[in-house]
1. Out of 1, 2, which has the highest value for Cα Rg over 2.2 N^0.38 Å?
2. Quick check for you: by distance in nm of label points 7 Å out along Cα→Cβ at positions 39 and 63, which of 1, 2 is greatest?
3. State the single structure among 1, 2 that was used to calculate helix-only ellipticity at 222 nm (-39500 (n - 2.57) for each DSSP H run of 4 or more, over all residues; to 500), giving -5500.
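Please treat every number below as a calculation from the coordinates, not as lab data. Treat the numbers as computed from the prediction; the structure is a model and nothing was measured. Cβ atoms are built from the backbone, for glycine too; each structure is taken alone.
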Structure 1
Amino acid sequence: MKVAIIRLIVLVFVLLNQALVAFGVNPLPFSEEMIYEGVSSIATIAAGIWAWWKDNPVSKQAKENDAYLRKQGLK
């Protein structure tokens, strides 16, 4: 239920923003370049955290350990 409410709020915000832009009012005090840089930075940080957080076995030993844990039903 919470997710549906959040989606609805975001939709209303985006529709309101689009309507204001259509009437020539810029509701956000940011340029398109600033928004692009902000979104790009957030995406880079999120990808870095996600890659760091996930268990990424790289070495042969780590891959063997993962296979063992899967076989034992522990992963």
Structure 2
Amino acid sequence: MRQVLTDIEAGKLTEELRRRGIPAGQRLRVVVESIEADEPSITAMNAAGGAFDWLADEPDLYSDADLVERFRP
């Protein structure tokens, strides 16, 4: 059985499933997508997660002197 639920508050999800007749023991595949406009960007999530913190210890291999052609807006 496939049902699509949209725009459900997280705290009301159990109630909504019960209302649709989906038993408590039923196994579900769930995809969660936040629809709030103020969610953080991918860049902000990466920075907060710390996955790229190791780059701070890496040496700078290139400088502006290595440029073949300097970008000018």
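1. On the way: 1: 1.91; 2: 2.07.
Largest one: structure 2.
2. Numbers: 1: 3.8; 2: 4.3.
Result for distance in nm of label points 7 Å out along Cα→Cβ at positions 39 and 63 over 1, 2: largest is 2.
3. Numbers: 1: -25000; 2: -5500.
Corresponding structure: 2.
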